[in-house]
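Participant: Listed next: structures, encoded as structure tokens.
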Structure P
Amino acid sequence: MKKGFHYAILTAVILTLASCSTTKYVPDGSYLLDEVRIHTDSKNVKPSNLSIYVRQNPNSKWFSLIKTQLYVYNWSGRDSTRWVNRALRRLGDAPVIYSQEDTERSREEMTKAVQNMGYMSATVEYIPKVKKKKLKLAYKVTTGEPYIVRSLKYDIADEKIWDYMQKDSATTYISEGMYFNVNILDSERQRITNNLLRNGYYKFNKDYISYTADTVRGTHQVDLTLHLARYKQHSDDEPRNHPQYTISKVNFITDYNVLQSSALSSVEINDSIHYKGFPIYYKDKLYLRPKVLTDNLSITPGELYNEQEVQRTYSNFGRLPVLKYTNVRFFETQSGDSTKLNTYVMLTKNKHQSVSFEVEGTNSAGDLGAAASVSFQNRNVFRGSETFLVKLRGAYEAVSGLGYGHNNYTELGVESSINFPRFMFPFLSNDFKRKIRATTEFGVQYNYQIRPEFARIVASASWSYKWGLQRQRSQHRIDLLDVNYLYMPWIGKEFEDKYLNNEQNYILRYNYEDRLIVRTGYSYTYNSAGQALMNNTVIGNSYSVRFNFESAGNLLYVISKMSHLKKNDQDEYTILNIPYAQYIKGDLDFAKNIVIDNRNSIAFHIGGGIAIPYGNAQVVPFEKRYFSGGANSVRGWSVRSLGPGSFPGDGNFLNQSGDVKLDASIEYRTRLFLKFRGAMFIDAGNIWTLREYEDQPGGKFRFNTFYKQIAVAYGLGLRLDLDFFVLRFDGGMKAVNPEKGKDRFPIIRPDFGRDFAFHFAVGYPF
């Protein structure tokens, strides 16, 4: 009955959509633009590269299939005074009425674009096909034979610039035999300009560079000449060689108000100092140490002007939390026959101190709770833009169904960190530190948890470095030292007798003992999009790679061996009677986003990881083990409820953890309406153990069987894109279930109550 009811509803929705005319609001004599296609006769000219020149596109489709928003618009009545009709029109999309004027302009721009690719005789025609009140439009591109550069000459009277160009000729984009591609010619103009801007030519721009192209009659060959015009400050001046500028003096103004006039005379200055030849001007008090200013400066007095070093200076000062804005200005001076630039680095300070409060509600499997925190931050604690943070947190949760005397969970915590915007490590040269521009962070944490079954204290201390390269495309992090201490002050006797003293619950018992973890690690992340993000959506195709490696306990194990320390009853070495963990762990993840059009994209990811306990440990600590299922894993299962292997679970989530993880996902993403986005997804993956554990039967990884234990799920997602963050709602259904004793292929006989899992999360899954 339930299935029949669901099918009836689905059929009704489909019939409703089908019955609603898409041309309801198309005026007589006009046509609904139903489809636009581009056809080319050359593999070198792809239709996808020409689609940006189409000025008029059909109504958008959800998942590239259904014009849902057009249907919603057409559901509205003609009476615009009724709020229902107005609401439907706001949610929907008005029909796109075919415009011959826009089509003609699209044809012209497309023709010009193809001709700029080297096909100078290319033509574009459009072919409309009308059926009733709908029109399908096809652009037919005939490229013809491409034009080839037969000869390449240079017309450059400025000998000094010509020398620079010859030294940099290995990186040129143009050569004899290339297609006569206008886009490449323009890229060459910009490349030459960038090279000259790095070598003192402060006033040079690409408009000084032009081309002359002479076609050879009766052929598709071009004789190309690159011209570089000489410098003229004013239109009536005599042409001369381009001036090459040297940096004269660099000045710092630390209290610049961006709201005031940009003239230097309007800047309020009360005092100044000189540090290593650099004048530093300030209003009341110099809030940054002079060394901090000079260390972040990449512009060097006495050297040629270099645009690259100017941008690096912007980047360096932009990293300092104590600063709000940075502006670098240059003023031309004449010294004999040479031209020089006086430089002013103008800085606007940020608020140094702030206090913030956070309150949140929690729901853990139906148990309600609340948490609150207060944070204090100082962005300039030692006058070097060091960020000092102290955070206090408290949480309470009413725990039900345990049968203990007090059913509540209380957590108290404090954390503190200090971040230095420089690479703090001995024996490293200043040049290396300036090149890397790493930040150094020291942190300590203390967390006290009181549950009905036990009390736990987690204390940690860390020392790490972070830095980014290639316009923030790549990010590096080194955890030089990370010490975690787990201490169990007391454990309830009932909990201990029922779970921990059971010989089969080895993993559970291991994770409820005092433990010391001393680890080092390295992580690397690369995102091809870098900072080119808009509304949480990557502009164009992109990919990302994430790698992580960490190791723990090795140094302590060597010390224990060399010191001939005795082992405890569990055959473990201890430090101050505290056993320590020993393992290595590595993770690798790859994700790619493919843009179909401005509303649809496909994203997929594949990743895996392995954690190997050895030496002083037989189990990887709970915090470092892998879990499967949840909003960022196989979404047909609830969080931490899948695996390992074919293990069906026993109600203890600690046993549903593993040493090996494989994950793969693919999502079809689409824009719906307003701020809402939709997704269809397929997930696959699982976790496994490296050893056979009695409390995890069927969980061991075996090469001849692991592929049979891959879980598969499918589902739909709804996302609310609020620009600064994304709220995500996903519903997943089991398709292939590897658990023993369960239906192997629930996709054939789906049961909503058995196979469905709902997830709420912040951000995209990958």
Structure Q
Amino acid sequence: MQYGSSKYKVIGTRPLRHDGVDKVTGRAIYGADVTMPRMIFGKILRSPHAHAWIKSIDVSKALAHPGVLAVVTAKDFFSREGINEEGSSFGENGVTLWETSKKYLSDNIMASDKVLYKGQPVAGVAATTVHIAEEALALIEVEYELIESVINVIEAMNENAARLHPNIRTDSYMDSEVSQNNVAHHIRHSIGDISKGFEESKIVIEREFDTATVHQAYIEPHNTTAFWNKDGRLTIWLSTQGPFEVRDMCAEVLGMDVSNVNVIPTEIGGGFGGKFEPYSDPVAALLSKKTGCPVKIVMTRQEDFESTGPTSGSHIRVKMGADGSGKIIAAQAYLAYEAGGYPGAPVDEAAMCIFSAYNIPNVLIDGLDVLVNKPKSAAYRAPGATNAAFACETVIEEIADELGLDSVYLRLINSAKEGTRRPDGPVYPRIGCVEVLEALKMTDHFNTPIEGSNRGRGIALGYWMNDGGASACTIKVNSDGTVNLNEGSPDIGGTRTSIAMQAAEVLGISAEDVKPSILDTDSIGYTTGTGGSSVTFKTGKAAHEAALDVLTQMSQRLATIWDMDVSDIDFEQGIFKSLGDPSLQMSFAELSSKLDNLEGPVVGSATVNELRAGGSFAACIADVEVDKETGKVDILKFTVVQDVGKAIHPSYVEGQMQGGSVQGIGWALNEEYDMSIEGHMLNSSLLDYRLPTSLDLPMIETVIVEVPNPTHPFGVRGVGEVSIVPPPAAIASAIYNATGVRLYSLPMKPGYILEKLEEKYD
């Protein structure tokens, strides 16, 4: 179902994706498919301990092993001498390395003096075969001095907890008192008078929430192939969302100029925010430098779980007050998010999002970035927002119940609108929060009663601010009327086509006549990574501007042919026309055929750095059935409603909405890092890390709402992330309506549900 109208020829249609044939036939080249002459293979020795000092590393036996060509440790990296803790911000929304130090970046790639999570790299080996490299790992002797590990935020902030970084002090934006132990960062947002707001409230509800660490669980593990040439140039082929981010960070830790590093992104088998940071890439690079050969490293699934960035577990307190009519007067949140072994939890993003769907006059939000002995956290689809929405929306439901109000009505009377100021400062332009809730009320799902015992329906609302960034695009006109479009944004969810369609709309040609390519970092202007729901927005805007540049140049060429001023030429629906002589017309394709003999080829180009991305809202309805004997939850029906600004390719939009919803459902019911007290992940395989499958789910129904984003020429908003935000809260509400039991922790597994049911009936 789609709400909105179309005035376009290409935008809003559903052409076949440009990369579809290669992917369904197996011809597409993914990172692990890269093969080169004289290529050798790398493996990485990883710490078996979650927290320990490295006393010594002896690699002599590994080096002596037949077939082993090189070994690297932290000593082989760019000298850490004199490296201070200057901030660097790379990746999606700064989540990957939030103003952290060069030493932290380097140590996360290869530990120098201390390991902070099980799976942290301590040495790398290159050999003629993968199996020989694996044998050599067992020959490396590492002496550790064990330290007590801390694996959740509450334990970590205890004054008696072991310190991960003994010298770190809380970086706070405020002068308020914050626990210093393992807290790397404190952020506060405040508007109004929170104390006065609660005093004026008729009802005040305060609850605590806990959410588990979860992984993006992309199908393709991390991989890399690196070749350090004799001329000092380094080339890296890999599966990445951020080729320029990888380039910059590799140059940082290897002590190179960025101009000597070229990153070539391959096809990517999923990322969801987890493929920004370099992990094995600098290790492969150094092994290549030592051997003179290309080096390939492909992680196993276990390595991917234990050694790359999951998203944060969290502890959240939410307190909200409302008057008798349901108007929310005050809202307060305390957000403690796991950073992993190094600073950089998405707590800033959580603080931006938690109350941003509502217009609340008095707000206080405190966010803490807490160090724990787990892998350094990374972005995961609307990072930080899902945890926050689970807490906020659950309390919203309780307020509605307490006041005897319909929860959709409660949300509508408190909805953020154009002109509403977010608690973190920005004032909303045109947004679609109200429209999303109104569209939800119109769905068949909402208006069909749920029937049967042990069944319940839940509703929740979510917000994600979306991201923008820098982007570059070039368009070359071919003599046959087609164009080649070059961009720097890796394609995860069909963005080749969504960018091509925007260019086609401007040029008046079909989407099929645009041939998109994703170039390496040497061949295209700087482009921030594919994350934050940014690509169709930012690179689409760059393509729009590049296409206009093409039309300007072609109009100038045509003015020469027609011997008139260029201002007398108009262009509409693929046809150039003379304003003064209606008989003078020429199609885009016809003019294209004349260009090579008329001042040469036409190449349009554009760069943008558009940060006003325009936020997105999504709401969902979940129907569940709970087996009170086993605690198992079945999803009976699920609908997601989302403001997408303008659906460039509705099929891709629907797919993004469905994919995000499914991941939110998994987060709600199944997914978690099952950790031992020693900090070891106990379910580091896709057999034990329980992802939802098609057997667990109904068809996810989608409702596209189109409230155009005023900062984009076609009204585009990001669509890839906000759909993951509301599902856990909606499912928690549905479980409550089925059983009468409120749940405040994720995941809501059968054992947890049974425990709460037993408490209710005891």
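Participant: Here helix-only ellipticity at 222 nm (-39500 (n - 2.57) for each DSSP H run of 4 or more, over all residues; to 500) has been calculated and equals -4500, so which of P, Q was it run on?
Facilitator: It traces back to P.
Participant: Here is a further query. Taking mean count of other Cβ atoms within 10 Å over residues 328-335 as the criterion, which structure among P, Q has the greatest value?
Facilitator: That would be structure Q.
Participant: Continuing with this model, one more query. Here relative contact order in percent (Cα under 8 Å, 6 or more apart) has been calculated and equals 6, so which of P, Q was it run on?
Facilitator: Checking each candidate, the match is P.
Participant: Something else now. With Rg/Rh (Cα atoms, Kirkwood Rh), for residues 608-647 alone as the yardstick, tell me which of P, Q scores highest.
Facilitator: Q
Participant: Upon calculation of volume of the Cα convex hull per residue in Å³ from the atomic coordinates, which of the structures P, Q produces 175?
Facilitator: Q
Each value in this text was obtained by applying a stated rule to the coordinates, not by laboratory testing. Quick caveat: nothing in here was measured; it's all calculated off a predicted structure. Cβ atoms are built from the backbone, for glycine too; each structure is taken alone.
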